[in-house]
Structures are given as C-alpha cells and as structure tokens.
1. Kindly point out which one of P, Q the value 0.5 was derived from, the read-out being distance in nm of label points 7 Å out along Cα→Cβ at positions 59 and 75.
2. Please state which of the structures P, Q yields -12000 when helix-only ellipticity at 222 nm (-39500 (n - 2.57) for each DSSP H run of 4 or more, over all residues; to 500) is computed from it.
3. Between P, Q, which one scores greatest on distance in nm of label points 7 Å out along Cα→Cβ at positions 11 and 123?
4. For percent of Cα pairs over 14 Å apart, for residues 67-106 alone, which of P, Q scores largest?
5. Using the calculated result 55, 35, 28 for Cα extents along the principal axes in Å, pick out the matching structure from P, Q.
6. Could you tell me which structure in P, Q was used to calculate relative contact order in percent (Cα under 8 Å, 6 or more apart) as 22?
Structure P
Amino acid sequence: MEILLIEDSLMDARLTIGSLANSEVRHRLTLIRDGEEALEFLKQEGKFARAPKPDLVLLDLLLPKVDGVDVLAAIRDTFHLKQIPVVVLTSCEAEEDRLRCEMLDVEAFLSKPVNLSKFLNVVRELKHHLRQDLVLPVSDDG
C-alpha cells in the first residue's frame, strides 16, 4: 500500500508513522509537510515527476501554503486522483471544515489526538477494499 502522509507537525507525523510501522499493514509511506508540495507530488510535477500515485492519503487540514481542505478539493477535482481514499487527521475543530470534507467525500475524519486503534481500523478497512479491486497475475510456477 502506497501511503501519502500530508502533515506539517513532525510530532504528529512520527505518531502516525509509528502506528503504521507497528501494524500489520504493509506499506510504503511518503511524508509531505505543506499543501503546495502535496499538490505537486499528487500531480507529479517538478521534482515529483516520478512520484508514485498513492493508494491512500492521510491529510492534515492545518497546513502551510495551501490548506488541507483546498488540497482535498484539488484531489476530488482531478480526474486521475479523485478515486484515491482520503482520511483527514486534524486538530481543527471547525464544523464548517468537517462539513466541507464530508461534501468532498472523505473516507474518515479523525480528530487529533487520534485514537490509534480507530485509525488503524480505518486503514485496514481501506486496505481490504483496495485489495478487492486488485487483479494479480497468474504464476507460471504452478
């Protein structure tokens, strides 16, 4: 599973990375620390021209340069990105941000400090759904 974590707080990023490392979810994670770079990564622009397309985006809303709601809106407005599941992890308690995220079809909206077991359950469930769409080649070994 290719995971893109968009988080400006190194402490929160470390907690998320640690939780995933201690789970049974096999993944590769990329950390991006501001909304502008996140959009470049997702659109594979500039220094991110060869960036992998994520299977899952973990998104903070309070980001420098471009805020998380605008990043989410850009994901949903871009044809080849709109199907990527997005989980919002935020300390933002504004009800209008939650409503905007729900209107933009997020898979989950988790408030910080994040309940780690709830977070890992969301990731496991998304991993399960991704695997249902996966077609594996048949081995010639037999």
Structure Q
Amino acid sequence: MNKILIYLDNCCFNRPYDAQNKLSIYLETQAKLSIQEMVKIDNLSLAWSFILDFENSANPDEIVKQEIFCWKSFSSVVINKSLNIVNKAKELIEVGFGKKDALHVAAAIEGHVIFFITVDKGILRKRGLVNNVTICSPIDFINLIEDN
C-alpha cells in the first residue's frame, strides 16, 4: 500500500514555535505534531521543496531553523525548482496567491502531493481555486484520516 504524500508549508512547520495562548493555535500545533509523528513512524510520506529551504533559511532563530531543516531528512520526495513550478506559480499568483505561497502550492502540485497542509488562513481561503492537490489545515487532515 502506498503511503499518502503530504506537504507541510513553512507556516505549518513554524506553528509549534508560535505563542500557544489561543486554543486554535494550540490545537493546530497538536495536530501538526501528530502528523510529524506519523511521518517519523513511516505511516505518511513527506515532501520537501526548494521554497521550504529558501523560507526556512531566512528564519532569524537559529535553533528553530535547524529543527525545521531536520525534517528534510525525513522527506521521501524533494522538489527542486523547475520551469513547470514557476509557470504554475504565476497562474496561482494571477488568482490571488502570494508569491511564496504560490511557489509552495506549485511545488506540491509538481511533486504529486496529495495533501498540502497549512495553517495559513490566506491559503486556506483560496483552497477552492486549486484542484490538483487537497489544501487543508492540520486539524482537517487529522479528521480526514481518522474518518477513513
């Protein structure tokens, strides 16, 4: 049986390092940590991309940056920049995605990811504009796999 290929964007990787004083953030963190545990025990496959490298390299917190970069070693798919990704990102920008968000989504599409997992409300609001990958929050993802 093939494992589900997922992509966590930079916002999602950073969620555990955000202030946990809101219940919604705490719940997203717990769901994200559960997803990471499923990757560690090899129940899910993780995709990584060049845009994750780029965004994470700009993280001013060296400890957080290194902890996030460790997840690249758990990835079964690494998505490199390509003309297809750039062109798809341009299409996504035209319908309202930000530049980096568009590159994340385009990379996930190019990498044949099934679930693009994010806590970015802007991306989640635009999920209906993308039909090549299922965009969801960590909580939505946990609900989906628990229901199946």
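We did not get these values from a lab; they are worked out from the coordinates using the rules stated. This one's a predicted model, so the numbers in the text were calculated from it and none came from an experiment. Cβ atoms are built from the backbone, for glycine too; each structure is taken alone.
1. P
2. P
3. Evaluating distance in nm of label points 7 Å out along Cα→Cβ at positions 11 and 123 on every structure, the highest lands on P.
4. Working: P: 39; Q: 52.
Between P, Q, the highest calculated value is found for Q.
5. P
6. P
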